[in-house]
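Some structures are shown below for you to check.
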Structure 1
Amino acid sequence: MSIPKSGLGRELKNSFKDWILDSTSHGFPKIFKTERPSLKVMWTIGVCISIGFCSYLIARSIIDYVQFGVTTTIRYKTEIPMDLPAVSICQNQMFSTQKSVEFKENILRENGIEDIFNSTFLSTFFPSNYQESLNLITTEYFARLNALNYNLSSEIKKTFGFNIEEIMISCFIGTQECKKEDFIWYFDSVYGNCYLFNTGKFENETLKEKYKQSDLGFFGGMRFEFINEIKPVESYTISKGFHLTIFDSNSSVNSLRGLDLSPKVQTNIMLKKRKIIQLPDPYSDCLIDHSSFQSSEVYQSTLKLSQTYSQDVCYGICFQEYLISKCNCSDPDKPFFKNVKNCLTIKEIFCDFITYTEFMVKLDVKVACSKHCPLECETIQYDYTSSFSEYPTNIQAKGILQYLSRKNITENYSLDEIINNSLQVNIYHDRLKLETIEESKQMELVDLISNIGGILGLFIGISILSFAELIEICLEILFVTLQQERKPK
């Protein structure tokens, strides 16, 4: 049975016109309702402009959403008492005793370096326009790598620097005296003999209570006095003073982020504790779920070094893996990875140098270590400002002299030597507040839907129920077609 096209077309046209006239959208009913051509043109232009603006703004909303922007919120929370940070205390040179100087001289002599400033070997393999300065740096680095040898016992390494009791004049937390067991010895890759303080652990790894600050000002924080005992090896000394690193007790110490303390100076370090919480991918490069990295040896080795994961430490271990594959030895200056021999010979150190340059300059470290080292989303930082004053005064120097005499220190220091080698450092929170910087999504999915709904309603009057009208016209077309098919010819 054939259906007259004119009859079906007329019915569909009437149904469509009725649908448009009853539509809740703006503009379209006016185009069909008015009989004046000029008004039809006006409404048509208006509807087209509205649809154009509407489409542009919806596209902008979608683009803003897929850019995954964030809003940063800063909050301050009062904490009384407030945990004081962990501290690493070092002299700012590795070789500061007579035994350490003898060790250094033997290492250089075994490699044919007798005179540091007139070495044919150094000028041949490490030529420079600033040869004397480079020779000092090169020999210090070469001796330092040998001191970091895994095969050297802790007892031997301890002879390279002074005991904490020999260099410390006083230590207070507020008005409370520090205890000997508060200090944990470790051998730093840059500064050698160092001591950790306020890590929340004893040397045997059992937990202890951390020191806290309950009052403002340096009398509520940490206060250390040191004397720089380098008199026996002063002729070999490159620098004088101490090196201090402030870090969160749940993380591992990185002495490269510390600061030097100069003799004859009182240094006041005012802390600001900050907690940063980032949103994970795709809002940033960080990841909360590290389950896909559990099979990585590099990642697992990083976790063993501290209570919390750090991408910076992981990158160091990632380099060790790359170095072992290239030179069949490990760099003792980097975090421990595998029980592989150290790069200690000139040939191995040269291979280490070439590999390090290749890894850091030619390779993209982020890409090379992407399978091992995710970025953490939550970190704790300590920002600080410093102020300085002259130290010690004559009366303070006399007090130090009397203290050293009472402690039976073997070196006989004059008053001038005490003034030239003593220092004091005060570490304290400038306010007992934790600053939290937290990211939140700039646009949620509900915001995107609300934006699109508001734009559609503003420009063309469409709401969510308007989409039901589309279903209505589709059903109406179906009904009209079926009715026409059932009519007799």
Structure 2
Amino acid sequence: MARDEAVRDTPDDSLLNRRSYLKFAGATAAAFAAAGAANAKQYRTITVPAGDTKVITVGDGETFENVLIDMTADGASAMVQTSGSGWKIRNVGFKGTHPGGHYLMVPGVSDANGTGLVENVYMGDGQVARTKSGGIWVNANLPHRGTITFRNIHVAKMIDNGLYGSGPGARGYGGNLHVESSYFKANTIANVRLNAKARPCNVTNTVIDTRGNQACGVGCSAPGSKNTRGVWSWYGETHLRNCDIVGSISTAHGGSVTKTNTRIGGNADPTPPKGVPMTAKQAASGAGGSSGNRKQMTTKKQAKAQGLPNVISISSSNSGAPASYEFEVAGKVKKSTDRGASKDGDDSLKNGIAKGSVAGGTDSYRFSGTLASFSLDGNATVFFNGERVTPGKLGLPKTIVIDGSVNKGSNSYSFDVGGDVTKSRALGSVNKHDTVHGTRVKGKVFGGKDGYRFSGDLKRLRIDGNARISVGSGGN
């Protein structure tokens, strides 16, 4: 089989070459915004002359939105790049075939704790076959250290990857990315290529169809090859949730992929997700888009009907060393098969409290409400809503117990907290006299105990009676 660029994980530093460049007014998105902002259905058009490349820079904290970039002239193209953190690129349509030679978008977040957003973007008119570069390259030269969310984007028929996000990992950086409700079609080498070196990447409600891609050429290790992948996970964990993928799922350099409610091959629905822009005009105006993917919408409706939006999974690879766990939720909880979990009779569920053990397998649960507490005894990996988490940091860390057993009469109480709060059946009783409204709690005890878990500071406490109060912190 012909080789592609599997061994090359960072393109040439010279993203633009041997072309004439036309800098956009002031060279920044801020300069464009100063000319007058557009509302949701109005947009401005940037027309690129033949043979030119328009370079647009979106700086720290800036927003670039409601723009149609017309690249229909011969050899016309554009590149949107970012710097800093906290930037947004929203409602942008690239109209016309990309002549190649550089990537249409080069985003990156320089702050490890920073974020960037690319939302409602269309680059679906394709690229000239056998030309260099492709759709989106996450900037390994910046370098990208933070997190970028790509939401509602359409990338099709690009040559050197549709979304190329693995580069930062090749240079030792942990900047990651998430993809939500997006559509990738017929991109060569890879449609979605991710770096999960330090943090997992999530791909949710997304459709990827590899069929109909074009041959690679300039910069390709095997010119003429059409080899491609649907998802390519590099260096760490990628989680697919409610996706439809026609094509292969591959890994490299320690990458891994988990699938939840994800359909592959003949079981997949290749219809773009609802609202994804199908033209540059739809993207720029922020109006219109795909009517929706039936299988994905059905899965969403089922989850909503069950009222169990959260998933927690406990996985163990050692069949000879069971790991036991216990957790409590404020709402409803039920066993599930997420992450390939089994449903066995050794685990118990009662009044929002789950107890069980894993040894060489996975237990998963869906639940509503707040995760009040979680404890783990043994070695296991825990995932919460698709992301790997530290077990000791789950749940609400502080407790308060109102003990009325020292007094046979009624004891009324109320208190406020600085964070979240929920009633705990494990710490006391639950009855109609007790209420939680936001951060305020009111209740009564009659010769028994009421217990709560909370985060933040205890702001106020009032007791009418002789109940004993115990406040704890630091554990589940």
Structure 3
Amino acid sequence: MNIRKRIVAAAVAAGLAVTLVACSDGGSGERSADGRIAVSINGQPPQTQAFERMIFDQDVAEFEATHPDIDLVPHEGFMEVEQFSAKLAGGQLEDVFYVYFTDPAQIIARRQAADITEAAAAIPEVAQLQPQLLDVFRNAEGKLFGLPTANYSMGLLYNRTLFTRAGLDPNKPPRTWAEVADAAKKISALGGGTVGYADFSRNNQGGWHLTAWINSLGGQVARKDGDAWKADFNNEITRTALNHLKRMRWTDDSMGTKQLLEAADAQRMMGAGQLGMYLAAPDNVPTVVKQFNGKYEDYGLAPIPEAKGTLIGGEGYMVNPKASPEKVKAGLEWIRWRYLNPARFDSFTKRYADAKQPVGLPAVPNQDIWQGEARAQQEAAKTKYANIPAQHYKPYLDAASTIKGSLEPPNAQQVYAALDTVMQAVLTKADANVDELLSAAETRVNGILAQVK
């Protein structure tokens, strides 16, 4: 998921914490004028995203043609924070609504989504979704309140061309942080302003990436202690991560002198052929190509180093808690037909390939949410229509389902802001005291987590 959506979605989750009124009658009446079941949905891309909007609207039309008893009422947007609370309180929430993975826990706790456990049992495709993604939408009793439609996890994006120039094998990317450090030194030695490895430290993205480092080593930023959340990063795991970054920055000199970076900086450097590696999800690759003049053949994606855990995100859909059983069934049929439909893998992927959109990444139009036979079917469609070197991204995909996923912490953006200061100090001050930085950040984060209700 891109940075904007991740930040907006996390802000939505924060907004939910102060919204105490569940929605009333949903976003549309029970029946349209012609007697069809009226189901309001969001997730319609804006007109500025011409291709994505066209695909969505075509799907709405095809769905209605094949489901003549259902009248879809599409709404633009993905629950922007400035609209969400008002819609929830005013009874204007759509019958089927988009969520980011950080949203469901609070929505479920506040009974702001329908229990779809029984209805979803009638959808055979649900059994082929990755269990850890379904768990995002379950409560403590195992009841199901939504369905995942997209998933990403952090990996290591690297420049295969620079690997070759530095005498590294681009088909054997680093699997440990020690190997990352070794590769970064060799890439930096190429000179000409080339940077071996880059990391972020501003606009909450430093804390986000430090969280990814901690997860990769088997740790976590926050833990549940009874009914409360506590900081869980002032420990040896985080010290190991930060000291490793310090060595790369100050001893190896493989991270360049320009710091206080964010995603766009790393993407620009990667597109210009000046960066060897950085942590990223698969959706970074099209961004580097389309916005920063990169080439798909120049890049590869590997599992996150150490692979003891990885930060995951994604999206899905839930159903208005006031929806009638009839609407719940119709809404789930839309989710199933459009997002969870192996029978459409081939045709859906072909539409992207015909439009010269990238095919071959573990991203749209081939989301990494499946297991078993459905996963094999999707891979076959992706291979059939691939227009980029999909084998360059296969190491990431092969390992993704074997690495434990960790969701973002509660009040994620505030937590990340607190951890930004740690990353900034380590990457801009050679004498930064890691122990003092972590102690100060722990106090601040505990204050942030104390606000979680």
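Readers should treat all values here as calculations from the given coordinates under stated rules, not as data from a laboratory. This one's a predicted model, so the numbers in the text were calculated from it and none came from an experiment. Cβ atoms are built from the backbone, for glycine too; each structure is taken alone.
Quick notes
- Structure responsible for 180, with volume of the Cα convex hull per residue in Å³, for residues 203-322 alone calculated and labels 1, 2, 3 on offer: 2
- Origin of the value 0.30, where FRET efficiency 1/(1 + (r/R0)^6) of positions 283 and 443 (r between Cβ atoms, R0 = 30 Å, to 0.05) was derived from one of 1, 2, 3: 3
- Top of 1, 2, 3 by mean projected area of the Cα convex hull in nm², largest first: 1
- Read-out distance in nm of label points 7 Å out along Cα→Cβ at positions 219 and 259, computed value 2.3, structure in 1, 2, 3: 1
- With relative contact order in percent (Cα under 8 Å, 6 or more apart) derived as 27, matching label from 1, 2, 3: 1
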